[in-house]
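The next part holds the structures, each set out as structure tokens.
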Structure P
Amino acid sequence: MTLRTAGQPRIAIVGGGIGGLATAVFLHREGLPCTVYEQAPQLAEVGAGLVISPNAARQLRRLGVMETLRERAVQLDTGWEFRRWEDGTVLSSENLTDACERLYGEQTYTAHRADVLNAIKAQVPPESVALGHKCVGLDTGATPRLHFADRRTVEADVVIGADGIHSVVRGALFAATPATYSGICAFRALVPAAKAPEFALRPAQTLWIGPDHHLVHYPVSAGELVNLVAFAPAGDYTVESWTATATVEEFLAEFDGWDRRLVHLIRAAGTPGRWALLDRAPLPRWSEGGITLLGDAAHPMFPFFAQGAAQALEDAAVLARCIATGLDDLAGALKRYEELRIPRTTRLQTVSHGRSHINHLPDGPEQRERDAAFAEHDPLVANAWIYNYDPDVALEGGVTAQR
């Protein structure tokens, strides 16, 4: 049953991933009880690694989980290390150790998604999580009503759809629009450190780029594992699922002719996951009445700027504050939330989409021009608009937090 305290709204969060749980923590910090409805019988993160950029670390610290997470996360010494596909020539490399905290007040880390989820979960009161609740429908009337697969129903004053790229809540709010076929698929795997080549164990985020492909690796789980994710032409593959798999041979075939060191890394990966990147245009609005969206349900984006989880955390921080300061007009509070967030997430969706073309240029004049530009480019400074963002400043009418 959705928790209700006298004089406070009933708040239901659909989805117990990073964004949904972070929203619950931020709401509780504002003195607002809520219930997270998760379809799985236990909270667990499907997936592998993620980059915790300074804007994400800022929110994790405010959630009170950063010190715990540091026990399992890996602080990066090097980021944006671009290498040429055929021989590993370093095209650019960013020293994060000194510059990152000086510029943004936080370091950059890599972590296993499960470690991030577990750290946030520990801050959520157990009675605020309802497991085994698969949402299958939503009535969008004056009082929203959630319908679950076991025929249970729940009414709430506020419904937050944090239920991912296949969001039931989004489907109830807006007419279904089919995803666009991107022509790109991704492979992912976790490699035990004991089996990984030495070059992949460094505290570095490394991106190998080449014609129609790129491959990223970095350590996670206190250095016990290496996260590996690679992008390639999808052909006729259109399955968008984090649980679909490929074979090592299929993975290797995509990187035939690349630096031989990558062969060792891929072979050590075991059975890789594989999913298609399907493109979705940014939504012009996220809310209707007492219902809104958050994270991938609101703004699914290509992973090329590593901002999916970071933007869900930012959403959570802003949404909680908007609700807490707008209890007399909840629909207005949700509108304020989307007005604050949509311009930023739309921009990130757009730049993430365009990055695949840059990374996947065929060898030739345009590729050589790009490689030369890498040597002169400082991505840590150039992306200040991403890393400087502070929800508190945005709520007060600013854009970034100058640190």
Structure Q
Amino acid sequence: MSVTLDLAAPLARSVAPPRPATASLEKPHLVGMDRDALSEALRGVGVPEKQLRMRTSQIWHWLYVRGASDFAAMRNVSRDLREKLDAAFTVARPEIVEEQISTDGTRKWLLRYPSRGAGRPVEVETVYIPEEGRGTLCVSSQVGCTLTCTFCHTGTQRLVRNLTPDDLVGQVMVARDRLGDFPAQDTPDGAIVPAEGRLVSNVVMMGMGEPLYNYDNVRQALAVVSDGDGLAISRRRITLSTSGVVPMIRPTGEEMGVGLAISLHAVRDELRDELVPINRKYPLKDLLEACRTYPGASNARRITFEYVMLKGVNDSLADARELVRLLKGIPAKINLIPFNPWPGSAYECSDWDQIERFAALVNEAGYASPIRTPRGRDILAACGQLKSESERLRKKERLAADAAA
């Protein structure tokens, strides 16, 4: 039986609940800034030039190593500087609207952010998946999506806005807070987490939205997440999934250096045009060529191709053979994803026997093709099930809301 926590009740941990984002709507956020921007922020509140480097490292440490969500917690920073920072900036966490826990230990948070042009506060979902030896956080990059992939629940929600670097990094911070993954914090009793090491050890940009349509913000956020003196999640443990924004694939490898996953799902253009409509702009030939030249791809660091198994649609053995043919020469592995149903979906999951036959054929051709175990289905936290109720106001309504604020 899944659980939904009452977040109005006191947390059963020795950590103060994060202040909601709505408490500091007008203040710039220090979380998500790179070091240069953080240094400029400190200069702006009067930190002397000769102290800037030291103070930048000090605040960075408090934010990303100690997990401070309030300037008052920064005990070795002078009271005067803390008060200046508190007056000018915020380090508050996103507001947690709801937390759900699946029977398999998967956790889903509904997070609320300021409107930032959307006309009203917006919400996204973030998912934590505990496994043996690792804990994976599935991060959303946009509120809604423009791509309308027909098998994906998020695709039924129109794009509201891009998430900013502090929105993105904030998802990692919330997860580490709630799991007790910062020093001096406690893991909730009964939580399913890795037995050893970091509780959030891997990050996948596979939540709501298309990360490569929010490229600059995602790049900056992942630079912060992977910084070795902070959150220190190795780039080898970060994977970005795209539906196929071909012009941005090479820059992703060159500038972010993270693992690449391709949301493939079909081996023929006519079917992929239907399932993943961006294929009409960037067809399979162009997409696969971008994968062949992806910087850093090798047998030691293969590209992941995600393939959702849809009964009678893309799951034939002929499809499996064509998949093998298409991927020839690409260092690849194929994640076979049993379709996760959602309200109103028009598809069914392939029969398990058929999924196994498909996987066996791909395996025999020399490609690893693990069948992804569905996680968090009971709380709509599985792949393709994420969605929030946020909608973008019309321009006239947004202007009126901004004027009222």
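Read-outs throughout are calculated quantities, based only on the coordinates presented, and are distinct from any laboratory measurement. Keep in mind that what you see is a predicted model, and the values were worked out from it rather than measured. Cβ atoms are built from the backbone, for glycine too; each structure is taken alone.
The table below lists the values:
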read-out: Among P, Q, which structure scores highest (criterion: distance in nm of label points 7 Å out along Cα→Cβ at positions 59 and 379); value: Q
read-out: Top of P, Q by distance in nm of label points 7 Å out along Cα→Cβ at positions 43 and 147, largest first; value: Q
read-out: Computed 17 for relative contact order in percent (Cα under 8 Å, 6 or more apart) - originating structure among P, Q; value: Q
read-out: Highest-scoring label, criterion being Rg/Rh (Cα atoms, Kirkwood Rh), for residues 83-202 alone, among P, Q; value: P
read-out: Distance in nm of label points 7 Å out along Cα→Cβ at positions 27 and 219 derived as 3.0 - corresponding label from P, Q; value: Q
read-out: FRET efficiency 1/(1 + (r/R0)^6) of positions 35 and 275 (r between Cβ atoms, R0 = 30 Å, to 0.05) - structure with the largest value, from P, Q; value: P
read-out: If helix-only ellipticity at 222 nm (-39500 (n - 2.57) for each DSSP H run of 4 or more, over all residues; to 500) is computed and equals -8000, the structure in P, Q; value: Q
read-out: Ranking P, Q by FRET efficiency 1/(1 + (r/R0)^6) of positions 187 and 235 (r between Cβ atoms, R0 = 30 Å, to 0.05), the structure that comes out highest; value: P
